[in-house]
Structure P
Amino acid sequence: MAESPFYVTTPIYYVNAAPHLGHAYTSIAADVMARHHRQRGDDVFFLTGTDEHGEPVALAAAAEGVDPQQLADRNAERFRALMPQLEASNDFFIRTSDAQHVAAVQEILERVKANGYVYEGTYEGLYCPRCADFKTAQEIAEGNTCPIHGIELDREKEQNWFFKLSAFQERLEELFESRPDFVQPKTRYNEARSFLEGGLRDVSLSRRGIDWGIPVPWDPEQTVYVWWDALLNYYTALTYAEPGVDLVDRFWPASYQLVGKDILKFHAIYWPALLMAADLPVPQRLFVHGFLLMDGEKMSKSLGNVLDPFEVIERYGADALRFYLLRDVPFGADGSVSPAAFEARYENELANEYGNLAARTIAMVHRYRDGVVPAGELDGEMAEAFDGLPERVAELIDGAEVTQALEAIWERVRRCNQYVEERAPWKLAADEAAADQLDSVLATLCEALRTLTVLLEPWLPASAAKLLGALGAEDCGYEAAAFGSGSLGAIEKIEPMFPKDPNPAS
């Protein structure tokens, strides 16, 4: 495949609390996409980071009796530390308190004002301090409450600067009409389209009386409304992520922006409008995923129902967490998570299916062929089962269907285990006249295992590196994922990749 730019982003995470499993979920999905595209030889940039300004952070800092910058510094490092523990291969970690980001935001908003899309006015509406969002009529739950946080909304009235969102009604309608894949999946596209069809009202560009934020460049007594500050990170990061180099022309517009459904309005409506106002291209695609649920509710620090990804990783390793989150919950939908479901996936699929396939294949090569993969003819039936698999995985990843892509690979994991039972190598080994058949079966299993592991690398990077190393097949590029393209010789024994009782909790 020809090299092409691929730029993927996660939402930036609020520093008003420490990371939880929901943050890990989006980061892992973005990493799978980034790793897959690197396999294809694409020019990849993967961005994540932290959202550090605005009222939610100021309120959290005040509750702790610390300065907002102190809270931001502490929790930003927690999010930064989470990424390598997740095996996330992000190219840059942006903080919206970065001086370079602040300067770039101010420059872009000056451009928006010069283009005639900013004016001064008075705003009154119902506001959620945790969302940092003025709610429209269709976004207000019973009793004037926030449908996300369940708290009563505040009625606020203030004079500030406005963004002429209404001026982009027709252009946004044209965008949605001409690019039906702009927002995915389709249910979220329809939701955004419905919001748009309700008619756009101008919205605040700044806030008065909130000091923790970026000063409005033409009115330093006000700060930039935190959502404009946050949204612009996807663009501003490219201006300084690589010192002395502007990556905008190389990577903008973003290929995929992954966001949660609770911030759909900002990314699908506000964000493209702001870019249009600044004469900048809009992203190619937004993929909106659902919530991880526990006991039927969104996992949220403010609701107090979180699983600690650090604890899961410490016991089971990052690969197990990565696999579970993108295997158990179809990416794009809401889904329930639980320790019991995690342990079932770990034992039944990682340990019993993939881990056992690797262990028994390597053990049989050592038992029957002294650790050297025989030069047997590959089984045509298995070659047919693997035919087109790399292309199918690529097609699914191109649609951000990371769960479906994993399922396509896992179908072949199960087929390989079935193949072992069908061919019964231990019976062939007992029959000297079946030596060639045994060679074919062992060679086929080793090649299938190699191919599967190359394809699984984006989901299971540490395990894939370990197993490919044992097979003497370090090539992890997309072309190496084709069945029959490998050349294996001596292979090494390895410890179980997914032990049944890893690092038992004390």
Structure Q
Amino acid sequence: MMNVSLSANNIVKHYGGVVALSDGNLDVISGEVLALVGANGSGKSTLSKVINGVVVFDRGQLLLDDKPVRFSSPQAAKDLGISTVFQELSLIPQMSVSENIWLTREQLGPMGVVNQKVVSQKTEELLSLFEGSFKTRITPKDSILSLPPDEKQIIEILKAISFDPRILILDEATASLDSRQVQRLFQLVQEWKSQGKAIIFVSHRMEEIFQIADRYSVLRNGVTVGEGNINDVTENDLVRLMIDKDSVFGFKRHDNGESKATPVCLDVQDLHTNVLEGVSFQVHEGELLGIGGLQGQGQRDLLLTLFGDIPNTGKVEYMGNEVRFHHPREAIKKGIALVPGDRAKEGLLYIRSILENFMLPSWKKYGFPLKMKKSIKDALDVSKSLNLKMAGLQEPVSSLSGGNAQKVVIGKWLGRKPQMFLLDDPTKGVDVGTKAEFYALLSQLCDEGKTILFYSSDDEELIGLCDRVIILYEGKIRTELKGSDLTKENLVSASLGVTNGGAK
């Protein structure tokens, strides 16, 4: 008989007048992976925070080894063997790898001085768990600030596992990892299962859920609406439980696989940066051009270069004129918008209001003194068009769920009516319902003649949404896929640098 390590029964949590959880339930079983599934705003983040001590619940019961518990802090949960890999990294950028992992738990010598030799050795042992997954060798002394996003995420995982927890919560832990790193994490998960650890896996990637999970628990509008063995359901089953409607499943843009019969919006020739090595392509007005490949192959650099944020050489023609942007403000003036991949650090001011974030790129057009009534009306119009779920424009962005926060990142540009959108993995960590609304928005923008460059780490998105996809590999365009050649097999092959018979 399996041992239930932890159970959440009928958990209720209110934030003022907002009900985040009204009947949250789950059982975490030793030696198994439980997928906690739900749309953004469904309550899964709140339930996770109840379990790891970040949030104190109002009503219900939390049992650990059949004994009632109520954690007053994350440390109280850690003391009883519960550790979390947070979606928003908890690392301190200015500190080293070892300092971040062992913060407040440093090994001290006889004189009360940190024993650097022991700390370094223990850090090396943890780093070896992901050996071969780093782009360059990472040492315990390396600064977190110097690491790319995927390697920061790995350090976050190592920090959590350094507590040797009985229960490990992986909250979108794979969102920043490439496929090789994800597979290594899943190998480690299998090892941790064999050691009797219980793992709660929070992800929006269905493929990963069905690969790694043993059981599932689905939340919708603060209520647990389904649970069971993962082998007894399909992706469609889970999606229907999550959103209670079928309309968002299987969205696909019309695509004939041919170049658009419209003017060329962007013509890039022989673009070079420290990462890009001679990138050339064209994209037409009204076209959605996908950018694929393993993470870190130059996709982000390409978008930032076109936005004027990275020095470059080569030739770029935009709307028929040669341009060379030296600062993002120059690109913005020309009608180019960037939706960054890290909304928390690059896309939003989380402590400021939703209204202020909406108006960030556009305040100048409201004059001085500011025409507040006009700005509020425009923000409300954008909010309505995006189906933004919020308590009010004056609420801080931090009050929004991840999917709704991402709508603000996109919505702040719509008031400027840009001609070209540069999208850097914009649906990362976003639920299926919000994704479907986002896909419909992209289709609408293309129908209006807007041009979109769309990097995604999700192959299914690239296949279902894009007219064409260029695959970057080691800073170069490996191949271009369109029409019948735009398949997952060809995408994966090109991403790995392998030429497939169907790729052109």
Structure R
Amino acid sequence: MPYYVTTPIYYVNAEPHLGHAYSTIGADILARHMRQRGEDVFFLTGTDEHGEPVARAAEAQNTTPQELADRNAQRFKDMMPLIDVSNDFFIRTSDQPHKDEVARVMQRVYDNGYVYEGMYEGWYCPRCADFKSEHEMGEGHTCPIHKIPLEQQSEQSWFFKLSAFQERLEQLFADQPEWVMPRHRYNEALSFIKGGLHDVALSRAKLSWGVPLPWAPDQVMYVWFDALLNYLTALTYAREGENLHDRFWPADVHVMAKDIIKFHAVYWPALLMAADEPLPKRMFVHGYLLMGGEKMSKSLGNVLDPFKVIELFGSDALRFYCYREVSFGQDGAVSTEGFETRYNTELANEYGNLASRTLAMIGRYRDGVIPEEPDETGLEEDFAGAADELSTRFDALEVTAALDDVWSLVRRLNRYAEERAPWQLAKDPERADELDATLYGLAEGLRVVSILLHPFIPQSTTKMLAAIGCEADASSLATAEFGGREGAGAGGRKIGELPQLFPKLEAAGD
């Protein structure tokens, strides 16, 4: 089945930071898991390059908007392999095919009678690129997000008839209670709609950096309309000579941060309705990563810079921490101290050290060959149905809960090693069968958890699976069955070298 997942497209008036990485990694985890299930996945990310914030930032840096967009878009592109993201396409809204398709879609909205010309007056945040209604403003006509004074603006504009979709949007939310997730974000979006929708400015007459309106080219499109359409337009040119619209639209899930919920959960469905396009199936709204005055890390200082983390510890460490520490969908505190704790106790000890000592014992006690599958290991019940339960979690977009479930199996393997004490069994030749069963159980358990963990920490799990001759298993969730099937599984395989997956923090250097 086709599966289409998107991130928000990131604004190029600034450089990438941890929040951008968090959104993108979340979408990547979904994409990787669905590929393991054999789905036909298309994963989109990219950059939002038009509008007043970019024009102002370019002016402040004594450059052109296009030059600024080119420079910062490349930084976002460069971030993707650094965080090990497997996107299928990277869209830039300054791409000419995107602009051409935006014009076609908006002409359809115009032809359907959902735009009109008028004068707009209101309070505007240049950093949000958004006009604020009275109930959206902070005290003293300020932006509640950026804490800056709003600008009162008046200009001739074209308007989008958002108010025409009041009833249809209310019905959408009533019919699809999981259309916006998690539930408190659904309630937030519905509250905005219930408060009464007003028509919104579609164009900017005072700005030249944007996509011209096809019926009034002297005005450029308000940046949010141009940006939201990227999810549609990318499908028309992502693969040369092929239009993927009918194959992948509507999107299965849009992943985004909570600050842009109004545009995605209200403006976006109304715009699609106006253009006679099917609506996306779901959108998932995550919270913010919050940093307070926590104790500093000796290696990372007091700023959790994703690029510094990757430089010192690798991309898997960042990916794991983000989704282990902060529940997907909630605000959550992050800190350098918290990162160190997760890294040392969970990645280095509970997974990395378990893998190293298991393979070392197989090398020492069984000449590097994993024993054949025994009748019973004592782990079968713990692992029964794990892959199906993981799929259920992902279908509900419970990404952090999915990771928690798999990590409980990692901890079960550590307890199993302590309970069975293979280093003691090896001293008694009469307990050879028990030792074989224990070593098989540890190796097979590591094989299964590595497949389940692969969407989260793909580099480390690939190394682990390669070390037991099961690297190909990472691509299929069907192989994540304890004991394998039809000759699959860890039994009888010759182990290879396993590099230290997560060197302890002290060894990483400052």
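Brief remarks follow.
- Source structure (of P, Q, R) for Cα Rg over 2.2 N^0.38 Å, for residues 335-406 alone, computed value 1.47: R
- When Cα Rg over 2.2 N^0.38 Å, for residues 279-382 alone is calculated for each of P, Q, R, the greatest value falls to P.
Bear in mind that the values in this text are calculations on the coordinates, not laboratory data. Remember, predicted model here, so these are calculated numbers, not experimental data.
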